[in-house]
Structure I
Amino acid sequence: MYDIQLFGRIEVRTRGVRLAGDDFGGDRPRQLLALLALHGEQSLVELSGLIGAPPATVRADLKVLRDRLEPGARGRDSVVVGNQGTYHLDTERVRVDVATFDQLIAAAEGRPPERATRPLAAAAFLAARPLLEDEDAPWAAELRAKYRAKLQTARTPSTV
């Protein structure tokens with residue numbers, strides 16, 4: 001199982017190994033991991049637009065990411081799955097803190113305050129550090145603002 005942390009610095013933990021910073025093979029492979037973890041399936045063209053690099057460069061960066069996550073694994077066995085110009089992470093082998101955050105926020109919605117407290121507290125704990133805190137790309141800043149707003153909205157009691 002791959003545990004991907006996007007709140008704070010991007011990190012991956014798997015089988016007793018922790019990857020962070022330059023362990024991903026550079027900024028673009030690390031950013032590609034974050035984009036796939038946040039958005040699910042993305043085309044090579046979409047990833048290219050977000051990263052600001054030509055598709056051939058993005059494809060090469062995805063190979064670097066695969067090699068860093070699973071040294072020696074063949075492409076078809078990788079946690080980074082490619083199929084006809086689209087890429088995604090193997091959801092059966094990946095846990096992402098942002099997905100857990102979203103599940104906790106959803107679990108709290110519509111509950112009375114006394115029952116919403118636990119999932120909201122757990123969500124706030126996960127989001128104690130800013131999303132993608134070391135990334136300065138425009139897409140990262142937009143996502144950071146989006147999740148900051150989600151947390152703030154969740155903390156604000158409903159007046160209904």
Structure II
Amino acid sequence: MTIIFTTNVGDIHIEIDLEKAPVSSKNFLRYCQEGFYEQTIFHRVIKGFMIQGGGFTANMEEKPTHAPIVNEANRGLSNVLGTIAMARTDAPHSATGQFFINTANNSFLDHTATTNNGWGYAVFGKVIAGIDVVKQIEKVKTTTKAGHEDVPKTPIMIESVTIVE
């Protein structure tokens with residue numbers, strides 16, 4: 001299944017892996033179906049690392065989410081360039097609606113042990129078209145806004161979401 005994010009800088013096509021990461025994929029799909037990501041921004045951009053989105057409006061207002069999901073980082077998928085993973089707090093099983101797209105090979109984010117430090121970040125899909133858009137987003141100038149660092153100075157907006165069965 002493919003999800004297309006239409007952003008104000010281009011389209012990103014994401015193929016989700018319902019087989020290897022069913023909980024994360026279904027969670028992401030639910031937010032997509034509900035229109036949750038529409039009019040949200042990529043609120044954290046770190047060159048050579050990742051772009052993160054799925055939780056804030058352009059005014060840096062955090063959107064309410066569903067309950068956290070179980071961490072599937074132990075399912076064998078790796079945080080490599082172009083993969084999408086669930087963002088979370090320091091607690092391993094705290095992911096809700098936020099996600100990030102890896103802009104480098106970040107295997108240090110992979111599961112190593114069932115401990116707080118070892119759980120890792122659950123990959124649930126990959127960019128199959130639009131990696132050039134991801135790389136363009138990665139290069140934007142950032143600032144600190146509303147107490148958050150690495151926020152693009154000019155908002156990078158997810159304008160619409162299309163689900164392709």
Assign the value 16.8, 55, calculated as Rg and Dmax of the Cα atoms in Å, to the correct structure from I, II.
I
Computing helix-only ellipticity at 222 nm (-39500 (n - 2.57) for each DSSP H run of 4 or more, over all residues; to 500) for each of I, II, the value -3500 comes from structure II
Give the label, chosen from I, II, of the structure having the highest value of relative contact order in percent (Cα under 8 Å, 6 or more apart).
II
Which of I, II yields 0.65 for FRET efficiency 1/(1 + (r/R0)^6) of positions 48 and 120 (r between Cβ atoms, R0 = 41 Å, to 0.05), as computed?
I
Computing distance in nm of label points 7 Å out along Cα→Cβ at positions 72 and 128 for each of I, II, which one ends up highest?
I
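Every number in this text was worked out from the coordinates using simple rules, so none of it is lab data. Model, not experiment: these values are computed from the prediction. Cβ atoms are built from the backbone, for glycine too; each structure is taken alone.
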